[in-house]
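Heads up, there are several structures right after this.
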Structure I
Amino acid sequence: MSRVISIVGFSGAGKTTLVEKLIRELSSRGLRVATIKHAHHKVELDTPGKDSYRYKEAGATMSLLLTRDALQLVADAKDNREPEQLAERYMGDADIVLAEGFSHAPGAKIEVLRRACEKPPRCAIDDGLIAIVTDMDEVYPELPHFGLEDIKGIAQFLLEVK
């Protein structure tokens with residue numbers, strides 16, 4: 001099974017930017033990286049009227065659209081919505097899965113916390129927090145801290161964490 005790490009933090013903290021940089025770094029090291037993004041708002045995943053949309057409307061639990069060089073899966077997701085369950089079901093080929101969001105889900109988490117956001121930490125150590133990417137040394141001093149631009153250091157930590 002793939003290693004799954006959730007990147008958590010408040011909106012505007014820099015989660016997406018960090019995930020994007022980590023994908024580049026980990027991929028350059030030869031790893032197959034997959035991502036899962038948790039959206040709090042409704043997103044249209046398929047185009048009404050198109051074949052895959054019609055299949056789902058007819059009752060298919062999953063619909064896979066395959067083009068010459070990509071694929072898209074639209075599947076029911078009422079159950080098994082935790083990052084580790086999703087990774088096991090859909091991302092078996094990945095070496096590591098970076099899940100953005102999922103602060104309330106079980107599993108290992110790295111929080112992005114910036115002083116400029118003026119927010120307290122979103123997660124506690126008991127929530128699975130294993131490290132902090134921050135410019136605030138005083139927050140959870142017992143955990144590993146990484147600077148916001150220490151992408152190589154964070155990537156190495158991800159490779160070493162069990």
Structure II
Amino acid sequence: MKKELSHTRQDGRVNMVDTSSKANSLREAKACGSISLSEQTIHLIKEDRIKKGSVLTTAALAGICAAKQCGQLIPLCHNIPLSRADVNFMVHPESVEAFSEVRCVGPTGVEMEALTAVSIALLTIYDMCKAVDKHMEITGIRLLEKTKKSLHDHDENPVC
């Protein structure tokens with residue numbers, strides 16, 4: 001069976017997918033990515049000694065805000081009211097891994113929001129550390145998981 005791109009019409013023009021006939025369901029997505037940094041930069045981050053401020057706190061907030069703005073950043077992405085957006089980090093000797101979790105109740109998934117959260121969190125780390133580290137590299141941004149559950153299968157009734 002041949003799959004077709006959902007954001008392209010047969011004549012090649014772009015198309016925002018119409019989700020109006022889709023039922024609401026609980027949608028969740030998780031994404032991750034990493035940034036390599038020097039050991040010295042990692043030490044400065046851990047000690048909160050980067051001049052611009054607390055790197056991981058700022059990066060988490062930037063990632064959460066970015067997830068909420070995904071519909072304005074990606075042209076054919078739906079504007080989704082999120083019920084949860086979170087960004088966490090694992091600090092390693094020469095890198096920081098970012099992890100996002102995003103949730104909503106709606107007719108379409110939140111994988112773009114999860115990927116955007118990780119991307120902007122990592123870019124924020126880059127921006128905040130660029131004065132002290134000239135060899136940073138952002139890699140491995142990827143979707144870890146996405147789920148869709150019927151609202152009837154869920155004990156709670158989350159509200160966007």
Structure III
Amino acid sequence: MSHDAIQYSDDKATRYDEVIAEILSVVAGETSITARYATASCLLTQAFAPVYFWTGFYVVDPLKENELVVGPYQGTLGCLRIPFGRGVCGAAAANGETQLVEDVHAFPGHIACDSRSNSEIVVPVFDKDGKLAAVLDVDSEQHAAFDDIDKEKLEGLCAKLLVV
């Protein structure tokens with residue numbers, strides 16, 4: 001493990017608290033969901049790069065309720081559409097639970113939007129009525145880049161992201 005990775009681990013929870021407070025402050029009163037997702041993607045990436053290789057949202061398609069379509073993101077070209085149940089994002093969408101994957105190449109049905117991605121965390125985003133609105137997808141070139149701190153903090157952010 002590099003010295004940078006150790007420093008990253010030691011202050012990760014604090015960094016999350018700071019960036020989540022900033023995201024929620026910036027989007028306070030903002031009614032555009034696109035602006036909320038774009039802000040979160042941008043600020044998370046800035047706070048956690050280079051560990052965060054791809055950060056963004058896949059939104060439930062209003063015309064195809066069992067399909068995700070790419071939304072605001074930071075990173076390389078993302079997959080445009082992902083059916084529920086397919087890959088890590090589709091699994092999170094289908095079961096409504098966070099997916100924490102240490103090695104995406106070992107995940108059944110993994111979709112390789114970018115072959116440089118090696119680990120991933122995907123967190124469901126629910127609207128005020130409890131219906132799935134999107135998933136937050138974060139990829140890393142590192143194996144096992146995400147842990148329970150990432151899960152707890154990103155779930156906390158996603159629970160508050162659509163509160164206007």
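When you work out relative contact order in percent (Cα under 8 Å, 6 or more apart) for each of the structures I, II, III, which one comes out largest? For this comparison of relative contact order in percent (Cα under 8 Å, 6 or more apart), the top structure is II.
Among candidates I, II, III, the computation of distance in nm of label points 7 Å out along Cα→Cβ at positions 25 and 97 that gave 2.8 used structure II.
FYI, it's all coordinate maths here, none of it is from the lab. Small disclaimer: the values here were computed from a predicted structure and weren't measured. Cβ atoms are built from the backbone, for glycine too; each structure is taken alone.
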